[in-house]
Structure formats: structure tokens, C-alpha cells
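A.B. asks: What follows is a set of structures to go through.
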Structure P
Amino acid sequence: MYGLVNQAIRGLVESRFGEQPWQQIRVKAGLENDVFLSMESYDDAITYNLVGAASEILELAPEEVLHAFGQYWVLEVAKKNYAELMKAAGSTIPEFLANLDQLHSRVLAIFPELQPPSFRTVLIEPGKIRLYYYSEREGLEPFVLGLVAGLGVFLKLPVAVRLEASKGGGRSHAEFLVTYSEKAMDEASANEPRSTC
């Protein structure tokens with residue numbers, strides 16, 4: 001993963017727990033220093049080790065760490081670093097989720113060695129979407145749960161997400177049920193400024 005990811009884990013820990021727990025996590029993860037170059041690719045093991053160490057030091061389940069990191073990624077990292085891409089991806093839950101692969105393809109221009117996950121959406125009925133997730137990396141389903149929860153906060157729309165099924169074995173495949181409020185989406189759209197062109 002790119003250094004930006006590891007920087008973000010540090011940012012999450014320091015913003016919520018302080019500098020001292022971060023230093024304990026760094027040492028526990030076996031890192032001599034905590035300088036990560038945003039544009040440099042690092043071994044995935046470093047990121048997994050940081051999550052494992054954070055789980056132990058902060059006395060949280062790894063799933064809780066990943067979920068919190070998913071929310072932090074959307075609300076802090078993506079919002080600050082990819083504001084225009086986030087804006088272009090959509091203003092509703094269905095639109096944004098359907099555009100995740102397009103968003104990642106644009107990020108690939110910045111990070112050519114990126115191995116992004118892939119997503120597919122199926123509308124079950126108004127207010128319910130099945131989100132399919134495919135990744136070369138295993139065990140990141142709680143991160144996706146956090147991402148979707150963070151997306152709801154980012155878009156200011158009520159959303160709930162639940163993991164329905166998950167399969168590992170070299171390539172992760174998971175299914176999530178995403179529920180959202182159509183009424184809230186309609187109200188948000190009604191309050192958006194209209195173009196006079």
C-alpha cells in the first residue's frame with residue numbers, strides 16, 4: 001500500500017488517542033521510524049502490522065480499528081486530498097457507490113502501482129442496494145463498512161451498511177447490504193442550488 005495509507009493510520013491514532021499511543025503502536029509493529037512517503041509503495045504487511053499493533057495497544061478488536069479507519073479515510077483523507085474527485089463521484093448514496101470504480105481509476109493516474117478493490121452495485125428496491133466488493137487483499141471488509149458509514153456522513157444522508165457474506169482465499173469477495181433514506185435524498189436534492197443556465 002502507498003505511504004499515504006500508513007500516514008492516515010498515524011493520523012487516526014494521533015487525532016483520537018494522542019502521540020504516545022502512536023509511538024507504542026509504531027514500536028509494536030516493528031517500525032524503526034514513522035516517516036512514510038505518500039507517493040511511495042510499501043509492503044502490505046506494514047499496514048496489517050500497524051492495524052494489529054493498534055488493536056493490542058488501544059484494546060480494540062482489529063475490526064473496530066479498520067471500521068474507524070474507513071470512516072477516517074472518507075472524512076479526513078479523501079475529503080482533503082481528493083475533494084474534486086469526491087464531488088464528481090456523486091451526491092447520492094446509489095450514485096456514489098456506483099461510481100467507486102471510476103473514482104479509483106482516476107486515482108490510478110496519481111498512484112500507478114495502486115491495486116484498488118472493485119465494486120459492483122445492484123439496486124434491490126428504492127432505499128436498498130447490494131454492494132459487491134472484490135479485492136486482492138483479505139480481511140478488509142470492516143474497512144469497507146467504515147467507508148460506507150463515512151460516506152453517509154460526508155453526503156449528509158442517513159445510511160446503514162451490513163456485511164451479508166464474505167469469502168477469502170486469495171481474493172476477497174464480499175456482499176454488503178446498504179440501506180438509505182430516499183426521503184432524505186429527496187430533501188437534500190431539493191435544497192441544492194439550481195442552475196439558471
Structure Q
Amino acid sequence: MAKKPALSRKEQVQLTALQLIRSNGIQGASMADISAGSGVAVGTIYHHFESREALIDALRVQLAEQLALSLQAGLSGKGSHKEKIQSLWNNAYAFFSKNPLAASFMDQYLSSAQGASSSGLLKMKGLSAVSDFLKDAIKQGKVRKVEAEWLFEWLLSSVLTTVRVSNNKHMAAIAKKSLDMGAEMCWSAFKA
């Protein structure tokens with residue numbers, strides 16, 4: 001069995017930041033804590049990231065690009081707007097349920113001051129296909145006439161809530177029927 005390659009210092013810093021954010025929140029992940037947890041000197045961290053905010057933003061970009069790859073699969077091929085919205089929801093759920101650190105980060109990021117002041121995830125290059133699809137659906141009158149960014153963040157928020165509930169140690173695993181209901185509820189919220 002092939003051994004996993006060791007993480008670079010930069011990757012170790014990012015992984016440690018994600019772990020600390022999951023356990024302590026975005027504000028609870030200081031550069032000193034990230035340094036201590038990763039074993040990478042603070043000066044080296046600042047070599048890779050000019051500030052704590054730059055590190056958080058780099059994580060946002062990296063995770064959004066990974067999410068975009070999962071979401072794009074739901075937009076390819078034929079299908080109704082309903083099927084594609086539901087596919088977006090299901091693909092986002094699959095991505096975040098397999099990547100709990102990404103789910104925790106994005107959940108906290110979207111409700112943080114830094115997330116609120118950002119230009120929005122949907123404006124990122126990797127998510128342009130999702131943005132174009134939502135804008136076109138709005139223009140055609142297939143979904144509510146609201147900002148595409150609002151629709152996308154609503155979709156993410158509903159998915160992240162579902163992931164959070166399914167990861168709750170006191171809850172049983174969410175059945176496929178319940179996941180289908182989540183995707184159906186998303187469509188019901190979106191449709192014109």
C-alpha cells in the first residue's frame with residue numbers, strides 16, 4: 001500500500017487552521033494556536049499568508065474551488081431546472097458530508113464578519129457555471145427573482161444545516177428519503 005506523501009508546511013498550516021476553526025470557531029483560531037498545532041513557526045506561516053484574514057480567505061478559495069467541481073457535475077447534461085437545482089443540493093450535501101472540515105469552515109465562514117463583508121462565493125471563477133445557471137433561471141422566470149448570490153447561499157445554508165444535523169452524535173444517519181426531501185424543499189423555496 002502506497003504511503004501518503006507528507007503535507008507541506010503550508011498544507012499543514014491550512015489543515016490545522018481548519019481543525020481549530022471546527023473546534024474553536026473562526027475567531028478562536030489564532031495564528032499562535034495554528035503555529036502550535038501545526039508545528040510551523042509563526043514567521044513561516046506569515047511567509048505563506050500575510051495575515052490571519054489572508055489565511056482564512058485562502059481556505060475559502062480552496063474549499064469553494066473543490067465544492068465547484070462537485071457542483072458542476074449537477075449542471076451538465078439535460079434536465080429540468082428542478083432536477084438541476086436538486087442535483088446542486090445533493091452534490092453539495094455529498095461534498096460537505098465527505099468533507100466535515102470544509103462543512104464546518106463554510107458554515108462558520110458564511111455567518112462570520114469576514115464572510116459577510118466578502119464579495120460572495122458565487123462571484124468566484126470556479127463557480128461561474130453555477131452563477132450562470134442561476135442567473136439564467138432567474139431571467140427565464142423559472143426561479144424567484146432574487147439575487148443569484150442569495151439563492152446560492154440559501155442552498156449552501158440548507159445543505160450545511162442538514163450536514164450539521166446528520167453529524168450530530170445524538171441523531172441517527174439521515175435517510176435517503178430525508179435527503180430527497182431536503183432537495184425538494186430547496187426547489188420549493190427557489191421555484192417561481
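A.B. asks: Give the label, chosen from P, Q, of the structure having the highest value of distance in nm of label points 7 Å out along Cα→Cβ at positions 6 and 134. Intermediate values should be presented prior to the final figure.
C.D. replies: On the way: P: 3.0; Q: 4.2.
The structure with the largest value is Q.
A.B. asks: Identify which of structures P, Q gives the largest calculated value of relative contact order in percent (Cα under 8 Å, 6 or more apart). Could you put the intermediate results ahead of the total?
C.D. replies: On the way: P: 18; Q: 22.
Between P, Q, the highest calculated value is found for Q.
A.B. asks: Comparing mean count of other Cβ atoms within 10 Å over residues 38-45 across structures P, Q, which is largest? Working shown, then result.
C.D. replies: Values: P: 12.4; Q: 14.9.
Evaluating mean count of other Cβ atoms within 10 Å over residues 38-45 on every structure, the highest lands on Q.
A.B. asks: Which of P, Q yields -14500 for helix-only ellipticity at 222 nm (-39500 (n - 2.57) for each DSSP H run of 4 or more, over all residues; to 500), as computed?
C.D. replies: Details: P: -14500; Q: -22000.
Traced to structure P.
A.B. asks: If we compute distance in nm of label points 7 Å out along Cα→Cβ at positions 14 and 94 for structures P, Q, which one ends up with the highest value?
C.D. replies: Details: P: 4.2; Q: 2.3.
Comparing P, Q by distance in nm of label points 7 Å out along Cα→Cβ at positions 14 and 94, the maximum is at P.
A.B. asks: Have a look at P, Q and say which one yields 62 for percent of Cα pairs over 17 Å apart, for residues 30-141 alone, as calculated. Please list the in-between numbers first.
C.D. replies: On the way: P: 66; Q: 62.
It traces back to Q.
A.B. asks: Also, I was wondering about something else. State the single structure among P, Q that was used to calculate distance in nm of label points 7 Å out along Cα→Cβ at positions 102 and 166, giving 1.3. Mind dumping the intermediate values first?
C.D. replies: Working: P: 2.9; Q: 1.3.
The value was obtained from structure Q.
Any read-out appearing in this document is the output of simple, stated calculations on the displayed coordinates, not a laboratory observation. Quick caveat: nothing in here was measured; it's all calculated off a predicted structure. Cβ atoms are built from the backbone, for glycine too; each structure is taken alone.
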